[in-house]
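Every number in this text was worked out from the coordinates using simple rules, so none of it is lab data. Just so we're clear, the structure is a prediction, and the values are computed from it rather than from any experiment. Cβ atoms are built from the backbone, for glycine too; each structure is taken alone.
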Structure I
Amino acid sequence: MRAITHRLLFNRYPTAKTNSVSIVASLIRKTMSASDQTSDFHRPRLVVKKVLAKPQSEGDGAVVRRSIGRSELKYLDPFLMLDEFAVSPPAGFPDHPHRGFETVTYMLQGAFTHQDFAGHKGTIQTGDVQWMTAGRGIIHSEMPAGEGTQRGLQLWINLSSKDKMIEPRYQELLREDISRAEKDGVEVRIIAGEAMGVQSPVYTRTPTMYLDFTLKARAQLHQSIPETWNSFVYIIEGEGVFGSLNSSPVTAHHVMVLGPGDGLSVWNKSSKPLRFVLIGGQPLNEPVVQYGPFVMNTQAEIDQTIEDYHYSKNGFEMAKYWRSQSVD
């Protein structure tokens, strides 16, 4: 029954074969000083694609807004998927497998408990981050750990071919340990990367920036982005003007892909706070073949992964026996 359950779970995820192409040119990385909120870049990035993430059913009774990993935006190298989830008990994401990438779960409200067959277990609260490397294979569960609606973001980051079969890894970053900076009506939580001269201590196997910005009414932001990276914005709350001062405001639950350049300018022209995440990463420029929760470089590797999972081998040895406590 377990194998059948997991096969059904494959329908939860996008399945695609993609040849990655970077959308940015190769120039020099620049950073912004904490004492200077003026522009410290020369080629501002503009919005080249905008997609509204609409609610859809996912997992076991959960609802997500998927922005990356859907037909309008299947893949943005190295990012495979971005979901904003809203889950109330008893709904959730019971035992399911992964191979070949990392997941980053960022809690916006409430709490979620993770368990996996490698023995990792932890509960993240509002403002905490869970960074899981699936590597050669993992089975885990993600279930709400509180009453009411639990909200968060989950990002899938691809791993390079040389890293796809590394051992699984799990780490938590608590709210109080996340680097922060604030100036001129702009507050940022630096989950990965750098902003306002402050660097996150988090190591990312695929070079990544993950910044959570809140702009007060009438505030503006000028943030550098490595020129060789792909990047996007997802609005959590409020509305803002992105890229060009003359652009139309964009509202919550939209994802915006940014074009070439070495930085992003944002203006909050409204009377309410604007909250969004700015995420960027170094493209891998490798083929992507995805079958549900498995992401590899070739169809042969996907076929091998399915066989490994079915026969509980090569990283999935515990698949026959392990059950999370969440779904007992």
Structure II
Amino acid sequence: MNQPETIKKRLQKVDLFRGLALLGMVIYHFSWDLSYFSYIAPQIPAEGSLRLLARVVAFCFLFISGFSLFLAQGKKLHPKAFSRRLLIIILAAFLVSLATYFIMPQGFIYFGILHEIAFASVIGLFFLYTPIWLNFIALAIFVILPLMFKSDLFNAPYFLWLGLSTYPRPSFDYVPVFPWFAAALLGLTAARICYCFDLLSCLQNGIAPHWLNTFLQLIGRHSLIFYLVHQPILLAVLYCISLIFPPSPDALRAPMENACVNECHQSQPDNRLCTNFCGCVFDKMEEQNLIPAFSKGEITEDDDRLQKPVNECWGKIIGKME
């Protein structure tokens, strides 16, 4: 099979890899949803292997989007098809931002994976025809710059999408231009190299067993729809489960209370004082059913609902010591 014929046909393994990335995304989002409904501690999805999984999934999506951009536009630009696809992605990104702004304002998504894919789709057009060496130089810049340079000047809301701020606004999905455009550019460049060396045909066939091949290709070909609907479905299912089997406050309280004790030790060497103080605070929070909201970040340290038990418990503990 010659190269022009290959690039015209849909490469099955690209859809398979995209489908695998979607499954990884579901696993991570399910862990996040469990923490949101207070079944597991909130730090679990943000640490260790789950944190790594989230980054790997984001990298895979962007790499594949760059790879696919070359497959669709590399030989010849198709403005109508490109514009239609871009408009759909921008609309989907806007809907995600709008929904999270009203439903989860404490971490609304202002520049997530869809925003980054839209950006990469536009800027990536420039790198479709540049020398390969220039692409690798750009790759290095996008990876190295955010490691070496960040500034308070970029802390303004209209600069946060760049990824060069010293204190970005908290978000449930933050995929800024620096360094994440590098993943899409790497995928685009890899596709160009595969095309030059007649390697795209290696991605033509599917895998066994047939049912797995069919399933992964199905969700891979409809990745945007899958992305938009899977999270509402997961949240709805867990919400129904929480009505029947509500989460135990103890599962949330223990790690947060330990964190409170450790933070107290930084300024207070008395272990008994810190243990009693934090226990008192969380007892009062549990009485008012504030622990789930606190675990989700809905109650900040300067919130009156937290300051009241803190002040009461501190006065109580210090009074006993005196």
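Using the calculated result 2.8 for distance in nm of label points 7 Å out along Cα→Cβ at positions 109 and 285, pick out the matching structure from I, II. This value belongs to structure II.
Figure out for me which of the structures I, II the number 33, 58, 9 belongs to, where P(r) over Cα pairs in 20 Å bins from 0, in percent was derived from the coordinates. Traced to structure I. In this comparison of I, II, the computed figure -2000 for helix-only ellipticity at 222 nm (-39500 (n - 2.57) for each DSSP H run of 4 or more, over all residues; to 500) is attributed to I. For which of the structures I, II does the calculation of mean count of other Cβ atoms within 10 Å over residues 77-84 return 24.6? Computed on structure I.
Using mean count of other Cβ atoms within 10 Å over residues 117-124 as the calculated read-out, with 20.4 as its value, let me know the right label among I, II. Traced to structure II. Figure out for me which of the structures I, II the number 19.0 belongs to, where mean count of other Cβ atoms within 10 Å over residues 85-92 was derived from the coordinates. Working through the options, I get structure I.
Computed over structures I, II, Kirkwood radius over Cα pairs in Å, for residues 45-172 alone reaches its largest value in II.
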